[in-house]
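None of the figures in this text is laboratory data; all of them are computed from the coordinates on show. Bear in mind the structure is a predicted one, so any value in this text is a computation, not a measurement. Cβ atoms are built from the backbone, for glycine too; each structure is taken alone.
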Structure I
Amino acid sequence: MRLYHFPQSGPSFRVRIALALKGLNYEPIRIDLMKRESHPEYYEVLSPDGLVPLLEITGDENKEAPIHLGQSMAIIEFLEERFPQQALIPQDALHRAHVRSLAQTIACDLHPLNNLRVMRYLSRPLELDAGTRSDWYNHWVTEGLKAYEKRLDGLRLFRKRQGLPPSIYSWGDRLGLADCCLIPQLVNAPRMGLELTSLNIPLTLGVFENAMAHSAVQASHPDRF
């Protein structure tokens, strides 16, 4: 497999964590989102929107021409179904729904409002100054992380009622789909000047601290690429 990615891209980071958790080898190919004009011509064919990540499936996984999958959540769901080892989503239907709800709080509600394309549009052509763009970013990330915190608190009580042990990560004692989405957002936020400790999200930051000690997260960190 090949993974076309950009190290600081949150969605790319999500997929790298999932691949690492499942112990899957892949060839990373860097696509610089900061310099779209420098993208190889072939990448515009593989990914018409020019975005990352993009997973290329070759070799034993595909006997014919290479298959290319875009969108981080679709890629992770494919990996979960094709490589069930180290499951990222629980077996119980209700538990699966809770985990997907957490993941989508980040992937669907939070991230689309502060990704690189949006921040560039705020700069040009809207010509918003750096301070206003920072306020935009910090507002929506704060809103999203506080919503995540409330969901974690609700799930903490749910697990207690169900007789389940307290979670170490977003759900249970193994990193999963929700963590794949959460961790990149928390890693990237300080780069934009957001002080996480000021947000009063102790459960979320506890998950973050535990996850950052995990070898799969460390191996997938942008600094490694």
Structure II
Amino acid sequence: MFDISGFGGVRERVLLLDRRTFPASRIPDECQDGFAGCVYLANAWFLPRGETGMHNHEGMDIVSVIPRGQIFHQGSHGVQYRQHVQEDNGNRVEAGQVQLQRDGGRGIRHNELNPSDQVQPMMQVWIQPDPVNSEPEYRLIDTCEQGLTCVYGGELFAAHTRVDILRLNAGDVFRVDEAGLSSADETFLLFVWQGKGQITELDQTEENRVDFRRGDLIETRAFGLIASETCGLMIICAA
């Protein structure tokens, strides 16, 4: 994976970058290549009062996960942010919510801002939409405090990539087959942003369980896991 990098008021660790989409980028061998339609995945931190600055994307859907705190959004998708407005006017993205911006063939111009004096975490995924949706879309998705929440594709809309957020309490057991989650190419990509536990592929015995912890990026076949403490994971697969 990349060392800490960033731009504007954001620092990030890039975990995945697709070599075909970004051929001119200097990508270390340790960085995960593209997976399903996902071409970029980063674990980011806003500096106090930091912001990305207004910038453009073309041909990308963007999924932003807020594990704690809050950010404000402005741009071509969603309600315009007005400086110093205190009431919740639809621009606020809070802990437990996922911000979804769909390109719709028109491109995205946006800025995210940290309104606090504390460091603010955010995870972000860029996905090449296939099929391309006919209209741009902006929505906020509330994730379950415990269990699985689909935040891209799946039951939300037709897509060749699916992204889910999984939250578990200590002692919880999760299996993709029991959750009805399947992958078209039989593989899954997991990013652990909180907690630790053990994971094993379903065709393996319990003796083959391996530990996972916060910060791990795991590519696996159909799997089951046990949470040793409160866990938060992102699951990406081909639909």
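The figures follow:
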quantity	calculated
Parent structure of the calculated result 5.3, given that mean projected area of the Cα convex hull in nm², for residues 110-165 alone is the read-out and I, II the choices	II
Which entry (I, II) yields the derived value -15500 for helix-only ellipticity at 222 nm (-39500 (n - 2.57) for each DSSP H run of 4 or more, over all residues; to 500)	I
When distance in nm of label points 7 Å out along Cα→Cβ at positions 46 and 150 is computed for each of I, II, the largest belongs to	I
Comparison of I, II by relative contact order in percent (Cα under 8 Å, 6 or more apart) - largest value held by	I
